[in-house]
Structure 1
């Protein structure tokens, strides 16, 4: 009789009282240890300072400029024409033309690399933020699963709950443990990837203080936006320069050359096709990205409503707990649902803001 009474008291404690500490430490006790704080801008500044890619780009620019200076020394000061012009003059002029393009290409490549780095920093930064949310949610889910399991075990001993329900609660609890362990591994992996991008020590755990907020994409005219993107794309610019060099090869063709004219003409045609295909690909990519952003904005609205509903449900459960028609487990489950709804909304915000950055510079999308 005493044992049964004790179990009933314990059950009442679990259902209506404060969850015992044995159910798990508070999430704050297992938060990421930090040695410093970083905003997204600060993270980018660190990554830019430590980037070997950007340092290599500077060396490349310097080399291309020196090659252009060298080519300028031997190139004619006029545009060579006529059959009487020697092949060496044609060659030196073409070399200078190509060298100047190479300098501009290197400059644009560095700018593109910086833009790509900024995008990667944002992506890795928000990946860690999402992992932290997922880890906290996994902790809360484990706590909830353990409470449910404890209740079902006591109910089983009281003859209220079936063996199947008790076993299912245990399986749910064990699955929650696995999910927590997995989320911690994912968090560590993404932190290490973020640290590598910034040039930090792998074990460092900086506190990420920025939380990106949602703002809808504003596009007055999609065709105009596509046109601007095509005009700004460094990849299309490079393709157009290749066409220009090939065209120069036909315009200044030296018929004494061992290379048939038809080969030069074919080079021009092939480069023209490549440039046209690149434009078509980028144009379609921008349309696809725009449509994706519109879907994300619809998802955001739907998830906002889900958060509101979850908040209302939690308030109802808390009122019901006060008048004795709901249990602590009911409240905790409602609170967990609200946490999940908020995490889903936040993840959509991160994805949306990332996609907006890509939309602004769509040539980065394939990197």
Structure 2
């Protein structure tokens, strides 16, 4: 059922409803709510909405109920979805979430007005085995190409970092977390500017001032001399000061890893660990950073919010963080690899990190966000540091 069909059915059943939109809190205008459906509040999500909207309805519903009663510590409500092609995947992820929150949240799930039972939580056994090739790409002991070792020695700049992801076989070059190129294992260099539009524009403007004329939409191969010139330009005080205006999750992570910004005491171990939220390989996510101290390990997810407001991206960051840490703890097939990296997977705690809140409005809602995170077992850390 799409949203229109749900509304027609609610009208036919003479069930009163209201739209859950509230722009102050970033709620979707498509979330339908009724106060009493089978004895509890219920939230309805149409089949035409995105998969992310369907999944995020869980935390939107809890947050709505929380805003009505700040003292509330337990919740009971229903989620009714219009039937759709990704229903099996959604139910599997909901089962994993339910395992995390069931002590404080009683969740009933319906599809097309019929109650459904959630499946057993994921064990990830078969899925984890297929991760071997991806994990090899991000292994901390993986040898770097000769070209990258030469660049590291030549520039001797702690802000210049080279890392790999599980998505391809290339090394990504970043200055203070802002991407500028990729280098494959054969030493082929490709201009690849950061996805942040503001950072990309600043880099292109600065490079153009020094005689480089690049089309950011076209892959451009670089020679070693060109790359060295490019890095030199990006390292100038003028360029770095302008790039400080560009806040991104990768930049916050880079400053945490360089200890220029404070997260928690400990050591960063692994970046961009591939994580799955169900037994299906079609929905892959990444834990931005695995961190450890003498006693525990942490799966860290970094979020950025424009204007310092606590809105939907921080709220949904709680879901991402909780599910990523759940995968680390539960996917036993990759535990030997994690232990070899220095991670204690079974004790992994989730951390949602974002720059320190500065606006009075955002700070006033921090306690609500913290209470919401506690339901999912997520710790919230405001990252402190200059020039974030």
Structure 3
């Protein structure tokens, strides 16, 4: 394929709100601007959330969703069905060529049958100049995801060559330079493609008074009192362990005496259990944290990132940043950012982030830490005990 494709087919597990969905939407929009007569298709499991990608076609298929089934017979059967679903789209007579199929995070082992199907489709069409496959890697299963690696090892014990399915011989796109170097070292063809980050001048479009009213309504529902002149601090992420949520709550509650606005639970069962523990701790000690802060933006019919408009500053305590939105967006919205420098981001930006810390040492007087050199190095259970 020389030049731009005429059809872009994006494949992901789901369409739930999150970073990958946002990237897919941005890529579809950018592609259709570059190729006005092109065709954009999105394939995920069906979703209860509305499909909002202008001019893109949505082709849902439920077998694309997360699936931890590693029984060899099932994996092969499911993979064959996924292969047939995608190949039928590729073979549609009226589909403009050339075609680019872009898989998002299929390397994460969240559906081994999908990984197998994608790898085999790539091999099947390898000699077809008009059909190419690429993988966009937002995160690595080998990093901060022990549950995924445990699943991979269990599948291998079942005789499944999982790693060759997770990493097929195609071109890779990655969102940061650190991963680009890793791919190059591993012998993969890779290109750094940073995520598009856009801040609209919403001051003329958004009624901030309504946002403040929605904030007060949600706070009252959660029985949180926002004191006069108390700082509103925004951490626009899901409540998952690798976002180091306890550290953000620790800083906001003790150092800043502010109110923290944060997102919803992750999708895994372990994420939901972690979310429940965080909510329980916050409720038990009456800490100023509003979970599911997207309720505020939803009440006003605006995007979650619009909450930058009513926050005093943003915070990030993430130890591993896949998308970079939480690092770069505050600057675009004219807001200061405090917190931790996540690993691998510092070389990707022209923004001065030298004020962010790389470790948060705790004195030996703190319980459960023993003069710890870094809060984030503590086990999750110890971080939770410190909050208590």
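No lab work stands behind these numbers, since they all come straight from the coordinates. The model shown is predicted, which means the values in this text are computed figures rather than measured ones. Cβ atoms are built from the backbone, for glycine too; each structure is taken alone.
Using the calculated result 3.1 for distance in nm of label points 7 Å out along Cα→Cβ at positions 131 and 243, pick out the matching structure from 1, 2, 3. Matching structure: 2. A value of -0.65, -0.88, -1.04, -1.07 for log10 I(q)/I(0) by the Debye sum over Cα atoms at q = 0.18, 0.25, 0.34, 0.35 Å⁻¹, for residues 147-186 alone, calculated from one of 1, 2, 3, originates in structure 3. Using P(r) over Cα pairs in 20 Å bins from 0, in percent as the calculated read-out, with 20, 38, 24, 12, 5, 0 as its value, let me know the right label among 1, 2, 3. The read-out was computed on structure 1.
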